[in-house]
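Colleague: The structures considered in this document are given below.
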Structure I
Amino acid sequence: MAARRRKASMFVREAQAQGRSLEAEVNEFVGSALASSTRKGYTAAENLFVKIIFGEGAVGGEIYPLSGNLLLLYIYVMSKVGYAASTIRTYVAGLKTRNIENGHRLSRLACERARRA
């Protein structure tokens, strides 16, 4: 147990001395905690968001920080073209999670409006 404590107490300093990016390692660690299917779902939600908001030919683009108004437009379009409510909820949850992972939060009002939609 003492060896593990010593190793833990030295971990950050050693990683910094080696030039490792602990922030990147932590992000990868958190990302790997999600099931592959969950990550794929988040990516599908992002890709559809880009296509709805920026058009069919759009590729990539930075969507974060997520705008509450654009999220509502996304929900509206998905609903109007026949996506199931469960799919919309899943995709919106994925976008909100990725928004948080990118260091952003929707306002309380935007969250409430999205929930009602």
Structure II
Amino acid sequence: MAQPTGWGALLRVLDTILPSAAGALVSLRFIPGTPVQRVASLLLGVACAHYLGNGVIGWWQVPTGLVSDAVKFIAGVFGLTIVGYAYGELPALRRLVHDWLQQAAQRWTGGRKE
């Protein structure tokens, strides 16, 4: 069977991504951050939902149709939520790594400032 090309290929891709994107868009309203962070969270949430949703569908052998679309939608909601809150924790992670590197440098130099 020949692979679809042109509009058929585009519609096939949209059909697989649309439920994930819809779930991520629903969750986007509740995510704090700047507009750039929110757009990045949306894109990462859609990607997370697409891959995790398809993984769950394959693992549990969910038949194609509305049930598989519902799995992708739910994965989109939770995927964006996880990514959005991970963005919120980045400043704390940056401070933690900075402090750790500062302590390691003090240990290696014996407390000398150069």
Structure III
Amino acid sequence: RPPSGVLLYGPPGCSKTSLARAAAGSTAATFLHLSGAEIYSPYVGEAERALREFFARGRACAPAILFLDEIDALIGKRDSNGSGADAVQLRVLSTLLNEMDGVEPLSQVVLVGAT
């Protein structure tokens, strides 16, 4: 089974987004973009809903490349302090992992994350 995602790492401005767009263009796949920093909301469950909708759009228009920019802001550092912000990050991480490798497969959809 091919991998369900790729992680691009590099400093700002080194064409990570352009590389993902070029990959989508060369394979005739739909390119969908979501920034990790803009997904969070002050309302409970909104970040998880936005992430599920992002993956649902990708599945609906497959073949697709889903580009998650600033994925490090989306997931963050794993810690065991138990603060409220950590609980939100854990729920978002669980949603992301479930969408990537859960019950419904990512058929003809590739996730590209960038940090």
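Colleague: Tell me which structure, out of I, II, III, gives 3.8 once distance in nm of label points 7 Å out along Cα→Cβ at positions 53 and 101 is calculated.
Modeller: Working through the options, I get structure II.
Colleague: Another question, then. Given a value of 154 for volume of the Cα convex hull per residue in Å³, calculated from one of I, II, III, which structure does it belong to?
Modeller: That value comes from structure I.
Colleague: Taking relative contact order in percent (Cα under 8 Å, 6 or more apart) as the quantity of interest, name the structure among I, II, III where it is greatest.
Modeller: III
Colleague: When you work out distance in nm of label points 7 Å out along Cα→Cβ at positions 21 and 37 for each of the structures I, II, III, which one comes out largest?
Modeller: Going through I, II, III one by one, distance in nm of label points 7 Å out along Cα→Cβ at positions 21 and 37 is largest in I.
Colleague: Let me ask you something else. Work out distance in nm of label points 7 Å out along Cα→Cβ at positions 45 and 61 for each of structures I, II, III, then name the structure with the largest result.
Modeller: When distance in nm of label points 7 Å out along Cα→Cβ at positions 45 and 61 is computed for each of I, II, III, structure II gives the biggest number.
Colleague: Something else now. Could you tell me which structure in I, II, III was used to calculate helix-only ellipticity at 222 nm (-39500 (n - 2.57) for each DSSP H run of 4 or more, over all residues; to 500) as -28000?
Modeller: Answer by label: II.
Every number in this text was worked out from the coordinates using simple rules, so none of it is lab data. Keep in mind that this is a model prediction, so the values were computed, not measured. Cβ atoms are built from the backbone, for glycine too; each structure is taken alone.
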